[in-house]
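Trainee: Pasting the structures in now, so scroll down.
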Structure I
Amino acid sequence: MTMLATDRPATAVATAERSRRRTLARSALITTAFVVPAVVTRLAGLRPDPIVALLIFGAAVVSASFLLAWAAEAAQIDVSGGLATAVLALIAVLPEYAVDLYYAYVSGHNPDYTQYAAANMTGSNRLLMGLGWPVVVLVSILVARKAGSGKATGLALQPTNRVELGFLLIAGIIAFAIPASGQIHFGLGLALLAWFGFYLYKVSHGDVEEPDLIGTAAALGELPDRGRRIVVVSLFLASGAVILLCAKPFADNLVAAGTELGIDKFLLVQWLAPLASEAPEFIVATIFAARGKGTAAIATLISSKVNQWTLLIGSLPIAHLLGGGGFSLQLDPRQVEEVLLTATQTMMGVALLLALRFQRAAACTLLGLFVVQFPIASTHGRLLLCGVYTAVAVVALIRYRRHLAATVRAPFYGKAIRHSGHPHHPVPDP
């Protein structure tokens, strides 16, 4: 039974209050220290060396991403209903997508930027599944063994997680139309956005579960209701402004830094930009796993993967059109290979989880194949890796075939989980 603040001894309340203030002050100071240089550089019109500018604006994007993540987590206390859930989801993905949508927008009048839009999209997708998912699982297993479960070999998912897996499975299958046609068409984008809208509807009407907050988000959640709402809205506005202010110079200097350093610009955009924007999400998920909440952590990352295959990819042709391009984002052979590699990786990841258990062997396979891709520089090598992903997916589909129909039905008939309500107070009945 959770004790309310009024039940605790006065000394405990005072100690908790001081701890909360220290947490908030420390977080504010650290993020401000990284954000201010970027804002000053941007508003003053300064043009530092591309590498220096990349570090300045990259640090600001990461810091703003943390602010946005904390605000989004704390906002779960007050958010309820479909529209509010949709708005919150759209705001929360801003750091990951701002840079990619900028590349897609510029590609409308500068075809050279098409490759960067594809690079960022495929990189963020493969980074999340190839690195984020396995790390959370392996950390969870390590924590379980230290806690006394010496035979822990995997991470069990909840039955409600089958809904997200079903959405991801269907979105991943639809996405194969991209390498098949060599383009991301406006019509496909609308279809994926509609699928994302249905996903939000499903989640917003799911069973309510109290949010589990940690660190700065928990400190925000403990604030009085009025003060918390003001702070959360302020964080949304401030972090959103910083991201929008820094997305363009960060994206441009990422390309310029690649030229100056002699590094393949495609690869730099593919991995560095997603790593910067997704760092807060990875860190929070890893912390959850380290605290024995691995199932919640992996569920969050699965949900993020759904967002990437629907909202992100669906938005790219729209941004391209608004930038002056046509109704389709045309891909060259290299970009087609990258999308095919990403799609086959997704199919493998979903197939391995059909039984709602993330085995250590599956995590190591995903991580190993993620690492293997970096030395590969040829079309033959990329297609061979696609074949490996496909082979593993087929084996897993055969092994877990009895769960396939349930996973396909889950988006339409299953029950999802929606986090809402104060973590220290009962959630009211709907």
Structure II
Amino acid sequence: MRFSICLIALALLPMMIIAHGWFYAEKQQPGLQAAALEVLQTHGIKAAVADLRYLDLRIAGNAPDATSLEAAEQALAVFGPLRLTRSDLVIPAALHTQLQGATLTISGWLPKDARIQHVTQLLNKLRPDLTIQTEEVKSHPRVFWPEGEKAPLTVESRLLAPLVGNLRVTPWLDLRRDAQGLHAAGGLPATGLRGQLMKLLEPLQAEQLLESTHTMPATFTQDQDVIPLLEAFFAEPGPRHIRFEEGDGPLLEGSATRQLEAQWLALLRPVTGGKRVRSHLTFYPSVFHLPGRKLISPLPAKVASELAETLQETPISFSTGSATLSATEQARLAALTPALLAAGPAVKLVIGGHLDPGSASARDQSLALARARQVLSFLVEQGLPTSDVLTVAFDSVPPGSPGALAAPHTVEILLR
């Protein structure tokens, strides 16, 4: 009887083994595999794989960092009845940037064979205006390159291309002349414009004017358009300021005349790209009134200063609508003549008639010029030579402008 029972048990043993294997494969293994996957996902593993061969576990996936990788392996090493026989968890190489002001912080993971110094040098060439911090870039033996990627990295590399694209900057240009000289600042594409400006506006303080292959082009970075404008704008004396920014109209500040403004606006048309000009110009009656102008009369400095002061104090007045000198004004001109003759033949003069503020009609200009010629005619009668004397009608100046005359209907004599 006992022999029969043992014989039956031996006969059923293969069936029990098969049944046990089936029960484990169908009921228990999927649960253990799902639980292993859940552990991986809990630790932030992406594309997680848990391959279970009976009780032998092999895992794979992409970990966000070394801490998550190690924590996932430690958790599965003591997970129930399973034996962690192989781990193919890796950290994909990745770089991230955060730009705050002029500081670019780079974070992420790179393989051991990557040199973060090379990345820093590469980005410094593209954006020399930035301070680059790489303390948050880490390396680990389990970091791997994406497919097709290898060191050294370039701007076309899959890791750097998105970063480089986000760092492209819009151009800007700021030129200012003050008592300390002519200063330039801005960011230009590497097209040679910076070098041309250095030659054109020498001496130019351009330490803050940077150029980079990573700066985008704009209408005002085309040298054939902007160079003639800057040359004309800074050919005039005195403090002045011009600024270009992508997305905004150009800014003009400084002393000007109506004729100079028209000239500059004509040169600005191909540069502005249709944007409105922000004009903060201070208008004067003529270029001879602009602050900072240099005299061309070869006179001793003291003689020139005294004569200019005398002329400034002697405007010649006319009646409204008249170009005839009154007896009072003739006497004032006669008293002025000895000072002009004493300056000698080297003196160069401009005699200009002022228009009333806001007036610009052809009739008013003709009247202003007739008054100037009337003053010259009287001075010639007093013996003044006419070889170096200009007669003009000055521009009308907006009321309240620093260049506006205190008294209308006058003729002014200026030393050139």
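Trainee: Taking FRET efficiency 1/(1 + (r/R0)^6) of positions 51 and 219 (r between Cβ atoms, R0 = 41 Å, to 0.05) for each of I, II, which is largest? Can you show the working numbers first?
Mentor: Working: I: 0.70; II: 0.10.
When FRET efficiency 1/(1 + (r/R0)^6) of positions 51 and 219 (r between Cβ atoms, R0 = 41 Å, to 0.05) is calculated for I, II, structure I comes out on top.
Trainee: Given a value of -11500 for helix-only ellipticity at 222 nm (-39500 (n - 2.57) for each DSSP H run of 4 or more, over all residues; to 500), point me to the structure among I, II it was derived from.
Mentor: The read-out was computed on structure II.
Trainee: Still on this structure, please answer the following. Could you tell me which structure in I, II was used to calculate relative contact order in percent (Cα under 8 Å, 6 or more apart) as 34? It would help to have the intermediate numbers written out before the result.
Mentor: Working: I: 34; II: 9.
It was calculated from structure I.
Trainee: One of I, II was used to calculate distance in nm of label points 7 Å out along Cα→Cβ at positions 163 and 283, giving 5.4; which?
Mentor: This value belongs to structure II.
Trainee: Comparing mean projected area of the Cα convex hull in nm² across I, II, which is largest?
Mentor: Working: I: 21.7; II: 32.6.
Structure II comes out on top.
None of the figures in this text is laboratory data; all of them are computed from the coordinates on show. Nothing here was measured: the structure is a model prediction, and the numbers come from that model. Cβ atoms are built from the backbone, for glycine too; each structure is taken alone.
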